[in-house]
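Trainee: In what follows, structures are represented as structure tokens.
The numbers here are math on the coordinates, done by the rules we state, and not lab data. Fair warning: this is a prediction, and the values are worked out from it, not measured in the lab. Cβ atoms are built from the backbone, for glycine too; each structure is taken alone.
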Structure P
Amino acid sequence: MSGNIHSRLEKLRADYNQLRGNPFTYFYCPILFKDEDVPLCKGHVINLAFPNSAHNWVVQRRDIDNFYGSIFESDFATIRYRDNRILDDVIADKVLSKKFDPKILLDDKPVGFFVARGNIPKHFTRLEFDNDRKVIQLAIKMHPDDFLEALGRKWEIAIEKDIRISAIVSLIKSAHLTLFNLLGYSYALSTAGYFVGRQILGEFFQRNYDKAKPEVLDNAYSFFCEFAPMVRPIQSSGINLRGTITDNLMLICKENNGYPWAFIVFIKISQSLHSVMIPIFERPDTVAKFIQFLKDENDTIEVNLARFEQDHWNINKESTTLHWPKTGILYP
């Protein structure tokens, strides 16, 4: 165990002791809610694969960090290519090609191809692909005569990857760890912390940690479907938000009676900003409000901007009406 992890672990032990009256023995995991002698690591709140993102980390079980990192965050990290010109890289690079599975389509139907690094069979067609930055030699699995006849038809190169479920899972985990980093066990051991940590992230891990990635992803669609409304991208904001992990800013959702029922945590991923709604389960009516909000068609909420500073909250007295869509594609 590194010195940094040991130092952070001792602070967490003192925090846990203050709340529970006795310290944990090894590490009380805010996801599994277990104190076990297992390898620990620096669990980065935002995956380091994202450039220019916050490098804050929390103590975390290595098995959980590896599971969510390899299954979901590795796929979500491909969002960083969304606005880049990566066509030639995706085709020629073996790693990116495996991630994106690029296709050449003729009249919307895939045509086999591979990067031609040498001689190709005579019944295939060599095609020189020039994408400004580099020239790539491709072998199209069509006879040259058939290829010439098809030149006037519809040809396309398709590069697409559905990362919606990976985004939902990764962002819920990031929001949970953001609040654990900010508030410690006062959040993690709360009813809301148990709901997000143990009942969502921990439960899914327990059911799937020993399964292959394709099966885990299939299981994730049905498991996380009801929690998808917790996550939304932010297209624009009138405030310079750098992500809650960096500036401690978030929104507090309040009922008409003034009681808070959810946090909205901001996650900055490279140049994009995302938001995650985390419940505040301090009263039975706020529990009901959050659960109902996930299920009904209401998409309007009243929020107040808040900042957590040292050991107290500064909450703006002026509330704002916020539109929180629950339908449509989360990450178009």
Structure Q
Amino acid sequence: MVKIGAGNMKQVFKASQSKINTGRKCLQAYKYKYVNKLRRIAKARPLQFGGIMHDLFEAHAEGKDPFKKLEEIGSHNRRLFREEREMYGNIVVDAKYIMAGYLDYYKSDPIQYQARQGKRSEHEFKIGIADDIEVTGKVDGVGKAKKMLWLIEHKNHKSFPNGDHRWRNVQSSIYIRFVEELGWWQLDGTLWDYIRSKPPTRPQLLKNGKLSERELDSLPQVVIDTIKEHGLDPKKYKGLIDTQRQRMSTWYERVYTPNKKEVVDSIVRDFILSAKILRDTNFEKRVPRSIGKHCDWCEFEPLCRAALTGADEDYVMEREYEVKERTEREEEAERERE
């Protein structure tokens, strides 16, 4: 058992799962993100989509209408989405179809979200893990499924991660231990609730006025609405619609991972050690970059590339980045894609 206590809080180092993950991958990325507070001016589609889906799942867990929430989001960000539609596609429409498909797919197997202090989602916590280190975080939800109690992890990816990805994702083990130490729940493990984030494909209208029935990567309602938009009869495309219904398992997946105490103990020890290393690192001085495949999806790749190839780093920073604190919602969207 790894002992986690309140500690004697003086000059407290604020740790979070996202900060620890970033620091483990690359100290330079950590410096850019949490010390310099840099962020890309144009957010990638996956992060915008992830933020929206996070809000929809929160509304659903609380027994509210997620589509009413989506209308509010669309209305508030209408100008933003109009400007970025050419680059990102219509994210609000994609989110509507994917959420509707999710609710339809799991209508006979819903998660029974557990309430704490009147809330069924977004359970914020703060806990001391050393004399001057405090971890803050937010649990998506805790729910009953298959007669067991699970930490719920909503994740969105272009394609479903494999088992290797899950064992490398240490957040669930960290959160399970913190939830137990706080006396909130005793959990049986993690329920990974995956959805795919790519825009559903629409069938193309052929020159003869009919829709193409070639294989699609789509959802049934997308196909039905496309048929109607072209003034065609959905009954004549029953086979195409049924195929999409049969393939909904390619869009939604749940994986149940039982809790193993010895694994959690080891991961928590490593988490605490990582937090201490970051606390003690002097980011006023130069820190090493970790160059590798992970750079492909790092938001600071243009800066590192400029620095290492002799390009104008200041020009890249001025054109592509801004100094701005990340909101909790943005942090959650990034976390849910990890």
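Trainee: Given a computed value of -13000 for helix-only ellipticity at 222 nm (-39500 (n - 2.57) for each DSSP H run of 4 or more, over all residues; to 500), which structure among P, Q does it belong to?
Mentor: Numbers: P: -9000; Q: -13000.
Label of the source structure: Q.
Trainee: Comparing P, Q, where is relative contact order in percent (Cα under 8 Å, 6 or more apart) highest? List each step's numbers first, then the result.
Mentor: Values: P: 15; Q: 26.
Answer by largest value of relative contact order in percent (Cα under 8 Å, 6 or more apart): Q.
Trainee: Of the structures labelled P, Q, one was used to calculate P(r) over Cα pairs in 20 Å bins from 0, in percent, giving 27, 48, 20, 4, 0. Name it.
Mentor: Numbers: P: 27, 48, 20, 4, 0; Q: 26, 55, 18, 1.
The read-out was computed on structure P.
Trainee: If you don't mind, there's one more thing I want to ask. With distance in nm of label points 7 Å out along Cα→Cβ at positions 121 and 201 coming out at 3.0, pick the structure among P, Q it was computed from. The partial results should precede the final answer.
Mentor: Values: P: 5.0; Q: 3.0.
Only structure Q yields this read-out.
Trainee: Figure out for me which of the structures P, Q the number 4.7 belongs to, where distance in nm of label points 7 Å out along Cα→Cβ at positions 41 and 321 was derived from the coordinates. Mind dumping the intermediate values first?
Mentor: Values: P: 4.7; Q: 1.4.
The read-out was computed on structure P.
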